[in-house]
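Just so you know, all these numbers are worked out from the coordinates, no wet-lab data involved. A quick note: this is a predicted structure, and the numbers were derived from the prediction, not measured. Cβ atoms are built from the backbone, for glycine too; each structure is taken alone.
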Structure 1
Amino acid sequence: MRQQDDDYWVNLSDTFAAVGDAGDEERSVVMEEICGVVPLDAQFGVWPKRTTPETLYQPLFGVTKTQRDPNTPLNTYAILDAVKFAGGASDFTESGAPSRCLFKGEAAEQLRDVTPYLLGLSDDAELTRRLMTHLPDKPSALTSLHMWGVDPGIYIRSELEFDEIWSQFRKFTRIWGARHGWLYFRFWEARVLRKLLERLSNKSKHWIWRMFEGVDSFVLIHTGRAFRASVSQSYCEASRGVKICAEDIFDDLRAVQHSIFCEDLALKLGDENALSFCAYEGGDLVSRISRLSMSANSYGLKDRKSVERYILSCHILGKPAEVVPEVDSILRGKQHELDRSQRLLNFALEYLENISG
């Protein structure tokens, strides 16, 4: 995101391209879901306690043949967002694990509790157990006990030493764009990174592959799902001279955030038959939400909250909101989009109350 803009990447302005078909080209990324993953529970009466779900042990800590040298042991690292931890960066220090902020200097000091950190992970560490534990009867904010579902970062297997991997990844925390200046690139958000790499996977030469040179594989855990991925080292090496440029991923990041927005709203609606008034042959709820978000954009509703209010209003009304004359006048008004979208939602809720009363 831009340093002066807290929510840049989730802005839903402009249009969003669908994921292109890579065709028969060799793909630079192999992404496979790890099935059957069950997070750890409180493990009452269990000794010794596990630190990793059985199905995740091999991809995170197991002995495996590397892309470069099958005889070289792999280290396990995590890039974790301090803001996801109740104790911030202090949790990393107290864990005893090797850790270092990916920012440097004044930024690292001033933003220490909201920045990404590289940590060295071991299969017997208490921190590892916390990251892999889910206690449904406890608040998600109680990160001193469990962090499954908080999605705090990404996990890396590499032969590189700690300082080498730190030096490599920190180069990508900020990227330069001619149109927008310096932007924070939050590559440690697992869901965003997975979708972004899938979009770029048919490009054999791209600066983003430079980030994974020397990385044998990585594990992405988000929304209760786990994926093991690897980037071809031949593509990493071929991309060494490619200049880092924000414009090269700008539209892809927008499309990724749009996709996540649609998936999250579909989950919130909870009914696959919702918004059926705009259904097309073969279209699911996520695609219907996507189409309605484009309609919202056409009325100048581009903020995430505004778009969501528009779609919820359509859901309540059971039709495209703009076909209602009173709503059309609201949408075409001169107020700020957040004010217009709130008026729209209020109208829809009042309509629901009237027909229910």
Structure 2
Amino acid sequence: MATITLTQTDAAAGRLFLRGAQEYGDFRDNLQRDGFAVIKGAVPRERADQYAEQMWKFLEDFGLGFDRNDPSKIHKDFLPQINEKGMCFGYGLPHEKFTWDIRSEPGVVGAFEKVYDTKDLIVSFDAVNIGFPNRKDLPENKPWPHQDQNREKPGFRCLQGLVNLLPSGPNDGGLIVCKGSHLVSEEFHKAFEDEKDRIWAWTTEWYGFTDAGMTWLDDKGFVWEKVCMEPGDLVVWDSRAVHYNLTSTTDQPRFATYTCYMPAADASQEDLLRKKKAFEECKSTTHWPNAVHVGGLPVLRDGEPDPYHYLVPKSGRPQLSERAYKLTGIPYIKEEAMLVQ
């Protein structure tokens, strides 16, 4: 595929939050007002069910004896390493076939195309979420309200997303968002500029809310909403929106794939080269599609590197469609940048 040349106007022209107040008559109205929005049926139900089945199969074929019909096998001894928040970072999952198929779904990519007003997008190589209720072998999933954005870089910078693959009702666990909190992010961080008990973060692109921060939101009258979704629904949220996830209090598991896109024009050539290397090595990124961080957190089992971890998916290295390959960012790398890498 030939290198795709972007014009300077591609970087910001027409995107949401930079156009001024407008009404669209679709999910973008909710996104502007609430900081998040659900796109119903972004993935047709039949295909969503197929993706869920492939995730079940991934777990059963992992090699440790997991059986979806045996509750006693919902234990770390029979599963890949999944933390109490349902995050599973390794085992080739960022580049599994079903992960790339979900990222390439027209209804998923199309939602981000509407927000950014461009088809020239790149996608993150992010984790998946595999959550089982009532696990006694993991720490409690305590609330961890946060923003996934640098507090010193205000304004709309990133739109996160996830595709839901199993029913997610009010008590089934999943995303919970502080409605409208994105609109007061700059005001909040000015008020807490000299915060003394700031929560430690491994990256500047994350900010955790203390009890004092939560009280500030409460005093402003903000309310929290658990996002309810059906299989195939996509939820998108502004990275400034305060959010976290809940563990199910029912018997319903949770399967979701994180899907975050940004305009290719927002990535530097250095970013794209780093992203290319991550793709070729089947490494993960965070939710930032410009590969701010590559490799993720270490995959540990009982405090040691997990001997069952691997980078290249068992389904093989990704074989991508032309549309999916563009999402890697590689076609946007200039020839001169390739020569000096």
Structure 3
Amino acid sequence: MECSSLESLSPINLSSAVKLQLSGCSSLGSFPEITEKMNNLRRLYLYGLSIAELPWASFQNLCRLKRLHLTRCGAVQLPSRIFTELGLIIFKAEWCEGLHWPDLEVGEEPLTIEFLTISDCNLSDDFFDKGFQRFSRVKKLNLTGNNFTFLPKCINKLQLLKHLDVHDCYHLREIRGIPPQLKYLNAANCESLSCSSKSMVIKEQKRHELEGYFRFPGESVSDWFHQRSTGLPCSFWFRDKFPLGILCCTVVGQKNDDDYDYLYFIPEVFINGKLGKRFIEYEMSWTNLDHTYFHLLEALNSDNDHLKKGWNHAELLYYFEQRGKVRMKEVGIHVMMEGGSMTEDVRFSDPSRKRKLDDFI
């Protein structure tokens, strides 16, 4: 339903409807009244409305609603009972400037939301004081383009969270906690993010062995990486058993301010000249900042066909597609070992050369 001049709607009773969309009704003064149970409605999409609130008197009749999307709905007021009583699985609010977020009362049972998006809604720090930790079932969290200055420590209590996106949060300075199952963190263009927060996140990625992709603004590979390169591939040798994992850092940057650039790339690890494993794929879109990508590759299975007894050669290469002037500036690897310290079973120069030299002498 779309009509920019529509000012009111008669009470809605669509008992068989599974999906309802109100789009572009910018003159609609209030959300339509729903007087009867709509037991089949699962998805509700509201776009471009100027309503002041979502009235619980109507929403209580959407008792099986699972997905609610709000886009460009201004300073709409959300009743807390939408989250606490409806059993929503997906909630998405985008470009709702002035969104009035409800107080969800700390200490109550977990909410049912599994996929939560609140992007470009001018959220500030007080958002996290309104029962945020009740979203403990969330698997994917998108808070892009907001105004908060920190991610709270209690985010580490979101045990199921695997995907966290806070890109374009220009005021974000601190990340105080990391969920234990996190696989994806996108903090692109978070230009205020402190070095200490970036370091903490990467240390947690190493400690929890989080195989995935983390992205931050950054211009170089950290000094503690075992090997850094601006040209040749990074590589190392290991004896008999592949290490616990490889933490790889890729620095991607711009040569100039072209209108649209991107770099699509997939890091690949070759074992003895054969493809051992691929990381997940990445795309670097246009940005004014250089960015660092951190990705962790866990150990290969001991029965991997490419492994042989004795010394094995591991090499980090890239498959990529490039448009414009985006380029890879530097790469680095950090080899993770049991106990955290390097052993004689990992070398960064060819051990066979040393043997040959010893034989010659």
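Quick check: 19 is what I get for relative contact order in percent (Cα under 8 Å, 6 or more apart), calculated from one of 1, 2, 3. Which structure matches?
Clearly, the read-out refers to 1.
Given that helix-only ellipticity at 222 nm (-39500 (n - 2.57) for each DSSP H run of 4 or more, over all residues; to 500), derived from a single structure, equals -2500, which label among 1, 2, 3 identifies that structure? Don't skip to the end; give the middle numbers.
Values: 1: -11000; 2: -7000; 3: -2500.
So the calculation was done on 3.
Once Cα Rg over 2.2 N^0.38 Å, for residues 135-214 alone is calculated for all of 1, 2, 3, which comes out largest?
1
With mean count of other Cβ atoms within 10 Å over residues 31-38 computed per structure, which member of 1, 2, 3 shows the largest figure?
Evaluating mean count of other Cβ atoms within 10 Å over residues 31-38 on every structure, the highest lands on 2.
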